[in-house]
Structure P
């Protein structure tokens, strides 16, 4: 039975989590793997960890297509506010 794209992304995300114990991984990459499989809670957990360690790619999450499905999540919106996006920019990015 072939591995679906969703299953492949989950295996990739879990592999990155494991590797992050011994090597450097961008938390945004881990979050991307989880969000593409619909596991938004874990994706948001990793994005918040990325915020704590200043993941250099985090400022791009509002326009990164992988994270579009998180735009309606309160935790995602709160994260963007903590990243100091101006309210008018947030409104445009999140379609409000």
Structure Q
């Protein structure tokens, strides 16, 4: 039962991580000429990307990381807490870094 949920978390987290990082990267490379979904990129203050995936939240690449680690931990079930240690450590680190 947990395997489909784990697979979804890993796949969606990987997509979210890659998409957020690539949009941020291409915006830094191309600047105002970069288009997100065929439209000019919207920014806040000229530097912070506010369209595409990054328009839904400020640190969407971190959310993708957390989903990937959670999905990997779910593949082991709930018999032991050891697989979840890395998930909690990464989540704690990224939440404190996002502030």
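Read-outs: derived from the displayed coordinates by stated rules, not from any lab. It should be emphasised that the depicted structure is a prediction, and the values quoted were computed from it without experimental measurement. Cβ atoms are built from the backbone, for glycine too; each structure is taken alone.
Out of P, Q, choose the structure whose coordinates give helix-only ellipticity at 222 nm (-39500 (n - 2.57) for each DSSP H run of 4 or more, over all residues; to 500) equal to -16500 when calculated.
Working: P: -16500; Q: -21500.
That value comes from structure P.
Taking mean projected area of the Cα convex hull in nm² as the quantity of interest, name the structure among P, Q where it is greatest. Let's see the in-between values first.
Numbers: P: 6.4; Q: 7.1.
Top value of mean projected area of the Cα convex hull in nm² goes to structure Q.
Taking mean count of other Cβ atoms within 10 Å over residues 28-35 from the coordinates of each of P, Q, which one would give 24.2?
Values: P: 24.2; Q: 11.6.
This value belongs to structure P.
Using relative contact order in percent (Cα under 8 Å, 6 or more apart) for the comparison, can you identify which of P, Q gives the largest number?
On the way: P: 21; Q: 36.
Once relative contact order in percent (Cα under 8 Å, 6 or more apart) is worked out for each structure, Q has the highest.
Who wins on distance in nm of label points 7 Å out along Cα→Cβ at positions 36 and 60 among P, Q, i.e. which is largest? Show your work: numbers first, answer last.
Values: P: 1.4; Q: 0.6.
Largest calculated value belongs to P.
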